[in-house]
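Peer 1: Structures are listed in the sections that come next.
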Structure P
Amino acid sequence: MLLIRCFTALLLVMSTFANANELVLERAPERTYDIVIESGYLNVGVYRDFPPYSYEKDGKPVGVDIDIGKRIAEGLGVEFRIHWIIPDETLEDDLRNNVWKGHYLAKRRIADVMMRVPYDKQYAYMRDSTGEVINDQVVMFGPYHQEQWQIAYDPNDIDSVGTMAVFQYHPIGVEIDTLPETYLTSAFGGRLRDKTHHFANIGQAFQAMEAGEVSAVMGMRAEIDHELGIHSEHGFVAASNGFPGMGKQVWDVGMAVKHTHRQLGYAIEEIVDRMVREGEMAEIFERHGLRYSMPGFYEEILNDVDEDS
């Protein structure tokens, strides 16, 4: 009887260890600053197929965020490793799947830092219907770029884009499921809806403009600049108009880490801060043929410094 009880107890202990190991395997790894440095590499999360920020060319990862990620890894003294992100339905989903919890199909596949996250305090502390902070599992930090909406047009079709009213008469291309799509199909009482053409991405929209199917394209400025460079022989022009009735037209872009990995975030932020202040960040954008705008976060700080001096 005693032998049976001992054997049963052993089975229970083994089962407990097995269950514990299974739970560990189901959790995202804790890659704190010390673990990252000791491991010798940094997993940098960037969006897949998202030119000019992060994409593949001739089988190699290229883009602005790729170069910045490599520079961050270099500053930490570790190897750069890419963590491709396939966008989910919302940014909250992307943060959960890639920063703090991991996708339910691959919870051990996680990024140490995620690029191209809006740096916005209102968004960072946004609460759900119960009053809980939605993004309490991540820390958003390190603004490195200011992005904005932009229109490019074909001067052979449109003399100029002084106001959005011209798109009551001229077709304009836009990427599906984006804020510009919502804006163009709903603003001004829907008067631009019939002239709005929908495409899978900005590249396809530019191809349509090249083919004469649309007279203009609206997207993020870096995307527009990138495509203007690709289609430079066609003489397409960047417009300088604003967007009446649109919400946020200019925003800072930063990064995110898991909330328990703040020390890693501080180390990365120090590297990025130096890149922004010393002009290295602007040089990266210029190498890719893009205009660079310093984040509003820095404009406020540097203006205060100038006034004090």
Structure Q
Amino acid sequence: MSSVLYDTPGPRAKRRNVLFTIVFLAVLALVAWWVLAALNDKNQLAADKWSPFVTDSRVWTTYLLPGLMETLKAAALSILIALPLGALLGIGRLSDHRWVRVPVGAVVEFFRAIPVLLLMMFAAALYREFTTISSDFRPLYAVVTGLVLYNASVIAEVVRAGVLSLPRGQGDAAEALGMRKGQTMTYVLLPQAVTVMLPALVSQLVVIVKDTALGGALLGYAELLSQNRQITANYGANTIATFTVIALIYIVINAIVTHLAARLERRLRRGKKSATAAIPTQAGPADVKSDAISGA
């Protein structure tokens, strides 16, 4: 018995898979034991390294929560700007006019090829040399600028791929009804492509949240991850505990974003199914007339 992707394993293959699983789990347990033993030798598992996160509220009110707010601020600004800008760039790449499609494609490929950290550093240098923005706000501006330029280019490719994945008949039907290119894109193609693009868009939103940490590493932006230096300096060099707590915070944020996106995707799919099911129930005058003729 076989499927499209692989052949169904037989008895020998099943035993081999079980053996590989046991070996992998054993190796993983040994690696985990070695890591924990090394941490214990360095006194990183001692209770006094972890207790401040439970017993001292100042760790949260002074460092973690303010850093989290800065991370969410930079991520929210970047998302609010990058999403519509990326959609416009993606639509521009699908334009029938060469004078629109080629420059937009060059912009997208240019910013998509540059690492986001370089974009942040260039933005910081430009703001420092050519603007009067205060040094207190300059890191935020640089982080948001770099995230917007890079992620808007990636989102543009996501939008273009999502629209091109739709059946060609959708655009042909809209054209046959007399709809212009802009109307077809706005009312026919983009609404249907949203559900196709949503998983990739959610992944990119998660990337935006995590990439705010780059601003704290080199630009001095006081985001969540950068707070580890302050915490370890004031609470006894508890580096491992601090990084673990910060990592858990990132996991919770990204899990919330993914959960909300999954709910939105299910709602959109249910809306499409209900709309499709409602179409046959609508009877116009022609239907009533044909029913009357058939009844006669």
Structure R
Amino acid sequence: MFISWKRYQRRSDVLAEALGAEMVWRPHRATSKVLRPSDYLAHSRDDLALIRSRRPSYVLAQTQPHLPGLAPLLARVPYVVDAHNGQFQSWWRKVPGTERVLRGARLVLTHNRQADEIARAAFPGLRTLVVHDPLRPIPPAAPRGWVFVVATAAPDEPMDVLVDVIASMPDVTFATTAPLHKLPDGLRERAAALPNLHGLGFLDLPDYEAAVAASRAVVVLTDRDGCQPSGACEALSALRPLVLSRTGTTEELFGSFATLVANERAALAAGIRQAITEDRSLPGRIAAAREQWMWRTREELAQLRAHVTTEAAR
């Protein structure tokens, strides 16, 4: 069983599929963060009841927050934590109960080498395994002529830079499923007024994949070290050109084919122009990068399956 307190998250979906796990989504009911604790209580109660009724041999829990790990901990069912970067790089690492949940896990999955180093520094002696995002190839779609922006309006995404760049490129059409209503006042109004930015809202998985696959290029921005952006993996899954913020992590993981840029207006605009300019060598480099990525994750998943099988048998 794989528990994720999200409406949808591609890594969780593909990882659960690769492991043959039942996927349990727990989208938030409360839109206000002030009321979010009521969601946490309801989710924890429902998770505990589900685990006690199903009695899975193993549970995988996506964090942050660390709270999805409480139910298997209380039910005394072996569990693995799939720890996203915010678990170790935000205030969530200091919330009461975090260390107990992480150290109670049979294994903590981190997403790349740098993220693993950060996790081990935050919690010395933590049992970890690096598992990069498994890829599920996205089939081609009819071209839509847009540059697709993967964003969630999270704190690590420089949305102000993105809006500036879209405004400076009126001849290029952009589309995004980002929740633009969550942007700060002023920036939200600017984004809404851009004639070349199409807000698509939340899309079902087939429509979302088609939007990515139909793009001229995919743009993903972050200023967080150790972050392996899901949107970059989606671009790779769809074999689309990728414009990505340059960090040590993104250079190591995606540097063989992506256009890496600084998070500033001129660099991002130039990177987008470069990505949408025909390069006959690029499709081959993207395909080779995808094949190498999938080979590596097959090896990592084999290690995870062997661990889960051994621990569940105890």
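Peer 1: Given a value of 5, 17, 21, 21, 18, 11, 4, 2, 1, 0 for P(r) over Cα pairs in 10 Å bins from 0, in percent, point me to the structure among P, Q, R it was derived from.
Peer 2: Q
Peer 1: For the read-out helix-only ellipticity at 222 nm (-39500 (n - 2.57) for each DSSP H run of 4 or more, over all residues; to 500), a value of -13500 was computed from one structure; give its label from P, Q, R.
Peer 2: Of the options listed, only R reproduces it.
Peer 1: Still on this structure, please answer the following. Can you say which of P, Q, R returns 5.7 when distance in nm of label points 7 Å out along Cα→Cβ at positions 77 and 245 is computed?
Peer 2: The structure behind it is P.
Bear in mind these aren't lab numbers, they're just calculated from the coordinates by the rules spelled out. Because the structure is a prediction, the values reported are computed rather than measured. Cβ atoms are built from the backbone, for glycine too; each structure is taken alone.
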